[in-house]
1. Given that log10 I(q)/I(0) by the Debye sum over Cα atoms at q = 0.09, 0.11, 0.16 Å⁻¹, derived from a single structure, equals -0.39, -0.55, -0.92, which label among P, Q identifies that structure?
2. Figure out for me which of the structures P, Q the number 2.3 belongs to, where distance in nm of label points 7 Å out along Cα→Cβ at positions 31 and 87 was derived from the coordinates.
3. Hey, relative contact order in percent (Cα under 8 Å, 6 or more apart) derived from one of P, Q reads 32; which structure?
4. Work out which structure the value 1.4 belongs to, where distance in nm of label points 7 Å out along Cα→Cβ at positions 23 and 47 was derived from one of P, Q.
5. Which of P, Q yields -28500 for helix-only ellipticity at 222 nm (-39500 (n - 2.57) for each DSSP H run of 4 or more, over all residues; to 500), as computed?
6. Comparing distance in nm of label points 7 Å out along Cα→Cβ at positions 95 and 119 across P, Q, which structure shows the greatest value?
7. Of structures P, Q, which gives 4.1 when distance in nm of label points 7 Å out along Cα→Cβ at positions 63 and 111 is computed from the coordinates?
Structure P
C-alpha cells in the first residue's frame with residue numbers, strides 16, 4: 001500500500017487514513033458497494049455533512065493512488081471498486097506495522113505485543129495462546 005502512514009494518536013481506520021478517507025472507505029464497506037461513482041459517495045456523505053463533490057473526487061482519487069480502490073473509465077467518469085474488504089485492510093495494516101517494528105528485534109516486538117494484549121482483556125490473551133498452539137501444531141511441534 002502506498003502513501004499510508006501510521007498515526008498512533010488515532011484509533012481504528014483513522015490511525016492509517018485521514019478522516020475523510022476513513023469516512024469514504026467506511027461508506028464503501030458499509031454499503032458493500034462492488035462498484036461506485038464519486039457521486040454515490042458524495043450523496044452518502046451528504047447525509048452527515050455538507051461536502052463538495054470536488055472534495056470527494058480528490059479524496060477518492062487519493063484512495064486509488066494509495067491502492068485501496070481500483071478505477072475504470074466509463075464514458076466521462078470513473079467507476080471505482082474496493083480492492084479489499086475492511087478485514088483485509090486491517091490485516092494488511094497490522095502486518096505492515098509489525099514489519100516496521102522489526103528494527104526493535106523480534107523479542108522486544110513480541111514482548112510489546114503481549115503487553116498490549118494483556119492490558120486489553122483476558123479474552124485476547126487466551127486467543128493469542130490459541131493462535132500460538134495452532135501455529136505450533138501446523139509446524140509439527
Structure Q
C-alpha cells in the first residue's frame with residue numbers, strides 16, 4: 001500500500017481520536033464522582049497522547065495530520081453531545097464511555113486487520129494504542145460494575 005493511502009487511513013484514525021477526545025471531555029463534565037473524574041482525565045491524557053503519536057506517524061509518511069474530527073466528525077460530535085444532555089448520573093456516563101471505547105477498539109482493529117504489513121514504528125504505535133484501549137475499556141467496565 002502506498003504512503004498516500006496509509007496517510008489517509010491514519011488521518012481517519014486521528015479524526016476518530018479527536019472525536020473521542022471531544023466526547024470524553026463532554027462526559028467528564030457530567031461526572032459527579034471525583035474519583036471517576038480523575039480516572040477519566042487520565043484516559044483523556046492517553047487519548048491526547050495517541051493523537052500526538054498518530055500525528056507523528058502521518059508526518060513521518062510525508063502527510064499532514066488533521067487537527068480536528070473534520071466536518072462529519074463535528075456533526076457526529078454535536079449529535080453525541082445532544083444525546084449526552086440526557087445523561088444524569090455517573091452510571092450513564094460510564095455506559096456511554098464504555099460504548100465509545102468499544103467503537104474505538106473496533107476502528108483500531110479494522111485498521112490493523114487491513115494493514116498486516118506496517119513498518120516497525122507503526123506496529124509499535126498500534127500495539128500501544130490497542131493495549132491502552134483494552135486497559136481503558138476494562139477500567140471503565142470495572143467502574144460500571146461497581147455502579148450497578
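1. Numbers: P: -0.39, -0.55, -0.92; Q: -0.28, -0.42, -0.85.
It traces back to P.
2. Label of the originating structure: P.
3. Computing relative contact order in percent (Cα under 8 Å, 6 or more apart) on every structure in P, Q gives 32 only for Q.
4. The read-out was computed on structure P.
5. Q
6. Result for distance in nm of label points 7 Å out along Cα→Cβ at positions 95 and 119 over P, Q: largest is Q.
7. Checking each candidate, the match is P.
We did not get these values from a lab; they are worked out from the coordinates using the rules stated. Given the structure is predicted, the values throughout are model-derived calculations rather than measurements. Cβ atoms are built from the backbone, for glycine too; each structure is taken alone.
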